[in-house]
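Each in structure tokens, the structures are laid out below.
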Structure I
Amino acid sequence: MNKRTFLKLSSATIASPAVLHLLAWAGTDKLTNWAGNLEYGTDRLYAAKSFDEVQDFVKKQAKLKVLGTRHCFNNIADSKDSFLSLKPLDDVVSLDPQARSVTVDAGITYGQLSPLLHNKGFALGNLASLPHISVAGACSTATHGSGEKNGNLATAVSALEFVTAGGDVVKLSRRQDTQFFKGAVVGLGALGVITKITLDIQPTYQMRQYVYENLSFSAMKNHFDAIQASAYSVSLFTDWQNQRFSEVWLKSRVEKGQAFDATPEFFGAKLATKNLHPIAELSAENCTEQMGVPGPWYERLPHFRMGFTPSAGKELQSEYFVPRQHAVEAILAVERLRDQVTPHLLITEIRAIAADDLWMSPCYQQPCVTIHFTWKQDWPAVSKLLPVIEKELAPFGARPHWGKLFTMSPQQLHSSYSKLPQFIALTKKFDPQGKFRNEFLNTNIFS
């Protein structure tokens, strides 16, 4: 691939209104996360414009964290000392059609990368519900999309490059570094500063998206596996009232053996007659095209369009992964809390994710279903509710999303991750003095 051509395309993308809107999120006087619920511990933010600047900055700092697109709702990326931004480093480094891989700088977002890949005839296997997030940050926290045969976004990583606490450059690959690679991909920001990341790609494809309304809990309970297997990506939305899912989003590839047959009913749910937002009272303008209109993969896999506010904007988020075999029981356990949950809730989304072999992934060696809560921005109320939900989900071995709000104890987390001792040893290999540790990591990983 001609890098100069790619750089021109990348520059054009960066100049687009959609990306300028995203960059504006970081333009507030105080450093906060995307939703505004978290004010960071320092405003000392250095934006590296070159790889040499990254190395130089890391060497000089006693403590630092990388601040990405700020979509985490907890303090996993927080620092009281210094932040390093890689946003200026957002180029596509190389595309290898034979190996079906693309290598990108760590500052690039999925919203920037996806149209560039599509224009060259390639695609990613999956995307999260919003394209605004950085590739490196999403993979480091095991962020995911949907689809029972689709792993989280980190499973697409075939190689990564990072700068260690001492300023050295480490390159790990799936093929050559099996000892460390599986522990480093979902690294939680604890190993070093990711500078480049290589992803698996495939030939580009078209998708269609259909939405159905009012799927009963009874139908879900009796046909859960068939519902999850019905499309490439499946999302169930509920407010936990009336024993129903208000919306079912089905995304299918326009390919032989993949296309979804959109009948008027889907396990009793009715085919929607207009575009919908997962949160019923919000405008569908922010959402990707529905109604079976075909379009490129990157304009259908996310729920929300680049250049528009994802979800509700001002919100809180929590998410719990439960082993697939316990999915229905876990969903019904939360449903019993409906009268406690609904007053503080905007919407819940339920998705399936395939198993993987990445040490710190919640889907390590087990397929999962996630129960995701988008809350009203009332942390005092949500903070009292989360322990109640976590208690109900405890019998099923639930694990929280690393970048969202939870109240589980470090002891519970430690018991959930069999590879945690190896992960801690790996972090000490590359960061023996804890330069990249912060309050979140010290409490939940190193305590």
Structure II
Amino acid sequence: MEKLFQKPHIKGFTPYALAAFLVGLVGGFTSLFSPAFVEELNLPYNNTTWTALAMAMSAAAFAPVLGKLGDVIGRRKTLLLGIAVFLLGNILTAVAPSLLLMLIARFIVGIGTAAIAPVVISYIVTEFPPDKIAKGFALYMFISSISVIFGPTIGGLIIKYYGWRTMIWVCAVISAVVLFLCILIKDNRASAPKRMEKFDSIGAIFILLFFSLLLCVPSFGQNFGWQSGLFIAVLITSVISGVGLYISEKKAVNPILKRDFIKRKAFVLSVLALFLTQGLMQANMTNIIVFVNYTQPQNSVISGYAISVMYIGMSLGAVILGPLADRYEPKKVLVGSLALTGIGCAVMLLFSANTSVLLLASSLGILGFGLGGNGTIFMKVVLSGVSAKNSGAGTGTYGLFRDLAAPFGVAVFVPLYTNSVANLISVGSNEITAATDSAKLLATVEIVCVAVGIIAVLFLPAIHKDKKGAKI
């Protein structure tokens, strides 16, 4: 172990590892604060959607812009700036007196997250030896996953005994400590700053507008109605901003979203598979909680145990399956990891009125194991061959589409389940039967999605046979 940390690329990774751990740990802590916040303000429970959406919008939309900024001002400055903004967002969250100010605070937290993630991945792409990149991604995924596991439990205890604001202040203190440590740690491998020449500022504006609004579309449709004026306004505005983005990026001398990078088979097919599969995590977490609330309301705590097992599975999948992509053709390993996600979904076909915690944990655990491997290996496939000059923009672009996958999965699979339950109840089924039958319908649809994802992966270009990759 001591020999491992003497390696320059591992030693230089320390501040980036601390930042990744911070984002995961605070994410775990804050996963439970929204219900407590809306309860304090006597707001309807569905307002928890907006606090999550505010952070998701900025975390996804700002990723390519801040990744590009990292290429210009350097990784170290971007990392420290990201942690500082992350700290500011948590401080504002702790003191927010209203829903509007809370949404602003969570949006700022998302901006900090968007600055941190691309530079962490960029460091791995540019500083790890080529035959160790998948191991680097596996280490990143492991740190991100393992730091989440205990957050909900510890955060829940702090909320129970001291209140949610105290819990957020704890997150702010942790953020400040990490910022201080990262300032102290010298980064001799830091990327050199470059001149802010021909920065794609118009494209950056349209990226923020389009992808922020794109994330709003399914949430506004579900909460305000698919024919409501507000939903239609958001939809039309997102389409207009999408057209503006296409035109601006086509004209830009140095675009943030580089067509040569995005149009590759490695990118298109990987993103397609991500949208079909990675969104299953967040969706199945929510759906299993709903399933347990319908079938075993007196024993609802068992869904929490199952979700913890899923995060453990993700951590193990990252460190066990991820590094295999350095030794074997990544798409072959992906077929196996995707098959595991399908098996995790298939276990849902065995659900019944008295589903045990073992069966719930088996479903989410196997699903998490496969998803942990997927997330690691897709990074290697998509980012293979990215030049050091544009590594921030490339990793930010990938991060944007990766972060869109989970909200997409929630927007599709959560309504599929809940609407199926409601429809079955409306035609005479009791709640338990409706919840069980809907879970099996959901599992069937998800298995089909995984199968399509596997087909997409089979058409990916070989990485080990063509080491050149794509230079952006």
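Where a number appears in this text, it was derived from the coordinates with a stated rule and is not lab data. Treat the numbers as computed from the prediction; the structure is a model and nothing was measured. Cβ atoms are built from the backbone, for glycine too; each structure is taken alone.
A few comments on the model shown:
- Taking relative contact order in percent (Cα under 8 Å, 6 or more apart) as the criterion, the top structure among I, II is II, with the largest value.
- Origin of the derived value 10.5 (mean projected area of the Cα convex hull in nm², for residues 129-256 alone; candidates I, II): I
- Source structure of the calculated read-out (FRET efficiency 1/(1 + (r/R0)^6) of positions 161 and 281 (r between Cβ atoms, R0 = 30 Å, to 0.05), 0.10) within I, II: I.
- Origin of the value 35, where percent of Cα pairs over 19 Å apart, for residues 233-304 alone was derived from one of I, II: I
- With FRET efficiency 1/(1 + (r/R0)^6) of positions 153 and 265 (r between Cβ atoms, R0 = 41 Å, to 0.05) derived as 0.80, matching label from I, II: I
- Entry that produces -26500 once helix-only ellipticity at 222 nm (-39500 (n - 2.57) for each DSSP H run of 4 or more, over all residues; to 500) is calculated, selected from I, II: II
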